[in-house]
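Before anything else, here is the set of structures, which you'll find just below.
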Structure 1
């Protein structure tokens, strides 16, 4: 076994590898860029080595600097995580030449499977079902259109070296094929330094289901069940679960055996994943093989009990697998939700900045949080905006979903926008609960983007009752600590008006006690009694308790004289006022927001890659105005209506802040 390993990665996956290494008694080395000098993975590791500036091309992607860090610290092996150098054959070969083990497959397997074009040819030769398409090199956008017509629309344009949804576009006509080819090529060149793309038939109503592989290169190859990864946005996974609610045992076995056959064909060793498209009749087609650990590997670990990182380390150290296929058993259900720093109410635009408050759920042994951030840390514009992978386990799928909904309510994040409201909406969506999934799920269920109206309906009585109890506790505290004249008494009020998003709710409270650590009230709202019990204490950001016997967790932010309450993904502005104050509050004017319709604003922090218009130019609705790159993704900004360009406020190459002016219209 290794005594010291280096993790050639950052963020949550680096922290995750460090945890397993620590449990095995292996010392760890972190590497970091300037942007990550205070990162969690740097703090967790036994040693840390600086490797360059923030851009990954000048730090995490530099093989020589990783090897120098190994030599400097005496690391005997490198775990690459995922992304960055994890699927670069040259990295494994350079490590081998330096006498350093690579915790992953050999270069020949990465070359065979890492190239999506060549891997499809090999899969077909190995008897694995493949999707119809054109696997040759495509010269330009016109050839892309010609090939797309021959295959038949819709088609998928994909980067050969792609991953993570980058360099991938769906085209339904010639114009989308041209534009998709150009964007996919640009993203592929920027993200992978390889601008080759290929085109294949886009199967409608598909499911994305993948098989987890494990092989020791010494005769044992296994499949550890499947993961359903159909809930995707822009081809990037949002929710993953294991097992799939769609597969039967026969299909699972057939897919697993084909995946193992493909792994054996390339003499694969270590953990890997074979991804398939599955249609409504359970026909499955090979998509690609990921020769690395997958982002969503925790759900497999939760239902099998195996630590995939540990097994990867043991295989890399030359150990044989001691488990057999018959030893693999699936227990219960696991769901993973990717928590991102992005604003779902603004078309999921990335959000960067400091985590002013950060408290993940932590009181349930069946909830797992894989993260690389901490309170006070920063979400950088240079890397993926993932905050954490939130995973829950249950004995059934319904139990895992219920636990996920509770965990999302408990996840307290401030300082950056995040997608927890969207994740909460997904968990409450009846189609998701029923397991009727396809890769088109988000596009079909949220055709006009995500809005507050997409959240599950909230019983206003719950927020009203909780707000009344919170405010009464604060009022009681204020009376006790405020200056009073000798002999005077002040009674805590029990009649209030709770104003929720402008709607008044008169309430009357009947306080109760159940010991020093548990208090409660019966709250009368419109003639209905609501029993509230809690052990909440002033200053806690989470109100945990019961309302009419049902458990609730509500996040509390004090805003001026009121509160912002978050529950089930929704938020409400609440004020608790005396009856007289409520009458006066209803007379207060509402300030109108400024009119910004004459400006094209940057929807996110990023780089202005190109500007397609000039001052004085007439534009039409739908016309491309600019391209902004953020988190390695190109975002095309279009005109929402006809008009004339009056002034240009930013030049190509400019770094933009969110809502910064780019173009002004007459």
Structure 2
């Protein structure tokens, strides 16, 4: 496919089609009133279809903050929350997420995906732009559209200002009341050598040191304002910090900090010196590594991990690091890079950081670490045998990495069946199901505890070599329930005095569970699949990914083909023909009517560069998007499937 045409699209604009009404269960951030499209007439409107489990959606929220501030009198962003997981359809959970992520615009609660279907959204996130007269003018999937949106909003403002159809003034957003407390959506914690606890207080953008009782505040590190600022405890700033890891004793002679922090929204790793609370940035630039960074475009088409994502720690961009752990086997800190579904190794003695696992494709694929697929890795724990246990949140999976000394290794899935299947089911590991777990810990008996976040539970898996546990090998059980989004686990003490500390994020507290004499239960709460509209397709289908470069950009073929398309299915037998990896953005698919239904997984990459002949080395971008499209094979189904990829 060549050019920038999309069924009549000109300069990224869609044909003039009236926007559909906004319908759902209710509204948040409006002071209790419902919002209609008529109320928004005269404003440029961006509908942001999101779900709060999705890291790409959270990235878009940050992109929207800048646009909302710049165009505060002419732009209205409306979040349309279209849930993936059962837990996300809970109105109280949604209200907590809107508060947690500081969403400062109205949010439509759309649990039945009514508005999602009306706008034919197929991916999280999806953005739809509506002009001041109520017409849809653009739709784009994925993240990284900040520049393109700014250009489009400026054009619409100028056009409708001239026509007299633009109305300036405040929008319909009504801020909620603030909730006081020592902790606000804490994420993870670590036990300090002095017996205190250090908690990543994500909602307060700081770290809270608590006394051993887990309640008394000893001190706070960080000013509490969102930002990326180094300095003393009163001046330093974080942005939604998550993972924490103690620096091992053998590194203390070289490093000037005691705790490593995954500062998620700052896309950085920070070092904290406990003696005086000083904070320094030790890895990352503060800018997100997009899969389309200009210095990595050619590598992204080369397969594997994309050689080139390595270098001096403070000169390499990161993408939402969510957790950190020390691996003696690698001689480095392991970083769960949730933002692009990868694992990294950080060696601050050498001052380097490198991408070591995951292809940046989102999914569940085991094997050699460099070729594996992850999906928002969010929790890490290293066992005594050196294996790295991993909570892979979007696949609702518990996985384990067996590292080799050279930064290599392999990955195996213990619990989990993919992006679209989840639940609360105990039993044999291959039949058990989790729901968006965020934390993991290795218990003293060798079993593995999982913070099963969206089930509000702590689960336990018994590997093949447990020590003295009464649970059968290979089984998953439930050891605690009725928790409020547990997201972090810390093991305190040993033997009969061992305790599991649980960070209950949505309850704004830490909770202790004694491990001695704990009774494991077998729960069967069923298995769920993501409820999204199913697309009826014929036996033979023409797949067409339509790429529209952003305004002022063109295709980039300097380093080889500028496009790449990967197609697979769940179950694999659904695709009789058309699976695999190729260059062209159009392909014939043959579906098996005997299988009947499943999910098509489509990943598209397109490289583009700024189109300015006067610039010798133009900035280049790699536009990427993953789709999981539920489909059903029918005799009357569509013979074409078109997916838009905008620059």
Structure 3
């Protein structure tokens, strides 16, 4: 399965999935625990522009006191990582799938680290700025609504030895906002900053004209001005400087730097001696990380069992029965993940698949009645029991139950009669062939997904259920490279391309951000491509109001209430049809030391600097 990412650590949403499962191995050998408490937003309670601090019942959420404690480990050696899909994009701002995010976590360090226990830990920064420690001021000292001061660790260097300073974070903002830049999901976050002052090489002040909730996870990564400044932005957008043949020269900020790429086979990263762990103060233990690409999850599992790789990632709940014989080498942890059906709200830009072009003019999924009816036409429990062995938790909303801002909603129960009634009331009349029609438009829709078998099987069930209520579904499994192609790469004719709106109803997965503001970029009506990641062109006043409230506050109570309202409207308006929460499923062999499964978008390589080869 492929994730769609909008900047690796940005306050956004990315594509993957979660839920109950087998115990994960922990470095100490003790049983590992799932995330006890989700991390919250980005500042202290009570730091809003107006209004009192939350009551005692709204206790401050602990953002920064991580329990992460890696073993000392030994130096030297390599770890081989297996993935069933290949990483092709090495610009951290354009990472488009889970494997690319995992590579980016190892190669690109930023201000903050997202830990295995849902905390924010400083990485290139010395500390997390808050209103309590004076790093966040509301209002700011200079007439701004808010200022945030970041202090960098002393002596930071790029992998080529050049100093890494405030200017490189400034360049990253200039790069995102530059003329000629294509679609980038973090655009709105960087636009929220009116000015960046580099008061010294190791200190920067962000000025905000409005309170901005998501400042902690705003910075995706610094970019090396000294290396990229001579490459025009339009060429960088097209890949210059980040192409497989060029990346061995690319300075990086993280624990490992790029070495060699063998397309279709492997990617090699080697230790960056200039990056030191904020925990241990030392460079990486390992000499290298090697990714091996399999092209198929079953082939990767076989490769792991055959000891071709030390670690295998990007598995899903349906793969668990295939690896149960591996015992505690299986890591399956709840994460911020859910599988869902995404309806395309657009009235003008939907599927161009030739198989549905005889339906007439228009986009069936733009009709609210069609979206609502489908929610009642689908049997989520049957998907769980028949295809997933009853291992997952059926989802009612897009927010993981582990998130502090989760607000459960009434389920859309399987009720074909109600689905038919909704379609009848909406003016969709059954024709002689049983397929409904409204105003000359037939209820014939393309069902997009990836080539994973469980998704193909799911859409076969969905198509059958839809036919029962008078909707013809045409399943179309396509390459992840097509369905998740970014806006700059895809065209209007790329099959099922989400970024270009070339779909009617798509099944995939999303990993919601550790920060509630991530929802803004995927559902606010200002965030249509190429400005943001609202690929389904959701446009609803109540959704916009709730998410704007989230964006413009740093008061946890206000944010939590706004997110509850968002989830209520999400269900009432059938923004999406969530199917089930999912897990991060990985295989960690006995050779790998200091593996800590991470439920956030940082992924399993979040602490690769501390990995080591066990004796």
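All of the numbers you see were taken from the coordinates with simple rules; none came from a lab. Computed from a predicted structure; not experimentally measured. Cβ atoms are built from the backbone, for glycine too; each structure is taken alone.
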When distance in nm of label points 7 Å out along Cα→Cβ at positions 67 and 99 is calculated for structures 1, 2, 3, the one with the largest value is 3
Ranked by mean count of other Cβ atoms within 10 Å over residues 419-426, the structure on top of 1, 2, 3 with the greatest value is 1
Quick check on the output: 4.5 is distance in nm of label points 7 Å out along Cα→Cβ at positions 171 and 499, derived from one of 1, 2, 3. Which one produced it? 2
Tell me which of 1, 2, 3 gives 2, 9, 14, 15, 15, 12, 8, 6, 6, 4, 4, 2, 2, 1, 0 when you compute P(r) over Cα pairs in 5 Å bins from 0, in percent, for residues 395-490 alone. 1
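From 1, 2, 3, which structure was helix-only ellipticity at 222 nm (-39500 (n - 2.57) for each DSSP H run of 4 or more, over all residues; to 500) = -2500 calculated on? The partial results should precede the final answer.
On the way: 1: -8000; 2: -2500; 3: -6000.
Going through each structure in turn, the value belongs to 2.
Match the computed value 25.7 of mean projected area of the Cα convex hull in nm² to one of the structures 1, 2, 3, and report its label.
On the way: 1: 34.0; 2: 28.2; 3: 25.7.
Going label by label, the one that fits is 3.
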